Structure I
Amino acid sequence: MRPPAGRLGYEPAELVHPGETLAEWLDYQDMSQVQFARRASLTPKHINQVLKGSVGISPEVALAFERVTSIPARYWIQLEASYQTAKQQILEEQKLKEHTHIVDMFPVKTLERLGHVTSKSSKVEQLRELFRFFAVADAHALEEVWLKPALYRRSQAFQADEASLAAWLRLAELHAAQISTRPFDAGHCRAAIPEIRSLSRMPGVDWIKPLQDTCASVGIALVILKELPKCRINGATRWLSPEKAMIALSLRHRRNDIFWFTLFHEMCHILRHSKKETFVDTKGSGIDHELEVEADTFASRTLIPPDTVSELRQLTTATQVENFAERIGVAPGIVVGRMQHDGLIPHSQWTKLIDRYRFADE
């Protein structure tokens, strides 16, 4: 062994136990453990323990080794840290093998296709990728932060795969983090509702950018994200910080009436309900939970003003529906959806007035 003789920045050629490096140095210098211990002002027992790996190298010992060997203390400390990290990785590998069943719970292939996790051959590596994706340290944290049903307030009738739901919410969170917003202002949010509502009349999906821009201007990051397999979600609300809210919508039902209803349903959660909870919602009808009913009512009243609801019964032609929708300032499909929901017309009637929203890859 040719010792580094005080060269700064010396790095080990391979990961070795610190005691092995010391043993090589002693052999090269033809120095006994007792002699080295005397020079380092340490006990022979301590040096023997270092050589066997039964004790580590502290900063104090590293400085003593530096003075005797001329090998920088930071090298000894780095060698010790690298060794301990490697030991911990072996233990972690064994522990991870006990939790690899978690991988099968998540839509890993979909996340790989979307580029959010890297394709790995072993279940252990796939599990590590999931921890990285969810920004958690271990299986316990994944359970506590993302997988407990109690984490999300939802309808009692809501049936969704917990892992798929968690992955969708995490994706939404990552997208929302890229959206710059002003600090949330409830007053500005309420004042923007008429403008947001009027965007429903824009053709196709021309409303997306102005809608996201308007939401961002009042402190809401609006994310429109395709649902994952078994997710069965229409929308969700979550506070990313005290001054930034997120609304995530899935386009699950492809209908513009459901999309705009869900948007205002989620907006009610933001304006009226707790910042500490995540709300997840299915189609905005038939939900019996108190807060969900309140959000449904808010959405209904926002889209079809209460003082015009009685007129719905008088609409007998598609042209009348279109004229009524223009007068109150919403898309005709929203009126048709409300009439279908209220049982005023069958679900097969005037469906051509309902716009169908789809993602580009559909």
Structure II
Amino acid sequence: MLIVYGDTPLVRPETLKRLRAPLAHGASVAVLGFEAQDPTGYGRLISEGESLVAIREEKDASEEERAIRLSNGGLMAVAGRHAVGLLEKIGNRNAKGEFYLTDVVEVAVMSGLAVAIEQAAEAEVQGVNTRAQLSVVEAEFQRRLRAAAMENGATLIAPETVFFSHDTKIGRDVLIEPNVFFGEGVSVADGAVIHAFSHLEGAHVGEGVSVGPFARLRPGTRMAAGSKIGNFCEAKNAEIGEGAKLNHLTYVGDATVGPRANLGAGTVTCNYDGVLKHRTTIGADAFVGVHSALVAPVSVGEGAYVGTGSVIIESVPDGALAIARARQVTKEGRGAELKARLKAEKGG
């Protein structure tokens, strides 16, 4: 029986296997300890020779016992055949008037049973009782994830500025620039580049993809191989086809962008009508000019061309040219007259 705690989240699986091992060799109880830099507040492991005889909580410890640095990590293993009998013998004779699980060690010793000690690094068994301690544990967790990513073949230019989720999957030869955040559910395939100040969550980044800088990938975004989402772009619930490009200042939500399509700066898929979300489909090799709005539900066909500054409210057939903007009106000389009038008003 392994006893672990929710406030010690950094314990590794291999440590739990080591903690269990003494039970297979005859021990009734095995305790996980660590050498504390400052043991204040921890229970001390009291040993005689190589045998553990007691765990003493600090409030119940003598001055001599408080000087011991070998501290209780909280985790323990108890042989199933002895567990119930040992627990039934625990009393509440201590400073707090509580029943201490740690007393199982003394009970086992008094019963003539063997008790073993396994040790781990202090960082691995540190507990969380405050928000400040939570931040310390998170920093250690991030250090592990960064090290694992680099060991598996990714390049992190400034590792201390990259933040991973517990389930982030990073392929080989991935380049991650500074100040990148990975939320839950992100996978990045081999050879992709995640540029600085990008935020990814619930997204798949395909092989050789380029993301950012200053890009945001929201849940449901899937980028096929060789596609690109550039600076100040956002994608949500969007399929970005192979080789497609959203280079800058573009929002694509609830959309499918076909292979090799190119969306100019300021392109927006207008997916929300205030009540419902609607989908936009952009075909392969389509071109959408700068500062265009695609009002969903709408489609732009394969090889179609949308003129700059258009508001598209009807689907565009394959290979067609769509222009949806007011015709320009030019009035000769009126610019100078207007400027003169404005200056006069300002002076007055």
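When percent of Cα pairs over 34 Å apart is calculated for each of structures I, II, structure II comes out greatest. Out of I, II, which one gives -15000 for helix-only ellipticity at 222 nm (-39500 (n - 2.57) for each DSSP H run of 4 or more, over all residues; to 500) as computed from the coordinates? Structure I accounts for this read-out. When relative contact order in percent (Cα under 8 Å, 6 or more apart) is computed across structures I, II, the figure 12 traces back to I. One of I, II was used to compute distance in nm of label points 7 Å out along Cα→Cβ at positions 191 and 215, and the result was 2.1. Which label is that? Structure of origin is I. Using the calculated result -0.99 for log10 I(q)/I(0) by the Debye sum over Cα atoms at q = 0.21 Å⁻¹, for residues 31-102 alone, pick out the matching structure from I, II. Computing log10 I(q)/I(0) by the Debye sum over Cα atoms at q = 0.21 Å⁻¹, for residues 31-102 alone on every structure in I, II gives -0.99 only for II.
From which structure (I, II) was FRET efficiency 1/(1 + (r/R0)^6) of positions 127 and 167 (r between Cβ atoms, R0 = 25 Å, to 0.05) calculated, if the value obtained is 0.60? Considering all the candidates, the number was obtained from II. So distance in nm of label points 7 Å out along Cα→Cβ at positions 47 and 111, computed for just one structure, reads 5.1; which one of I, II is that? The correct label is I.
All of the numbers you see were taken from the coordinates with simple rules; none came from a lab. Since this is a predicted model, take the numbers as computed values, not measurements. Cβ atoms are built from the backbone, for glycine too; each structure is taken alone.
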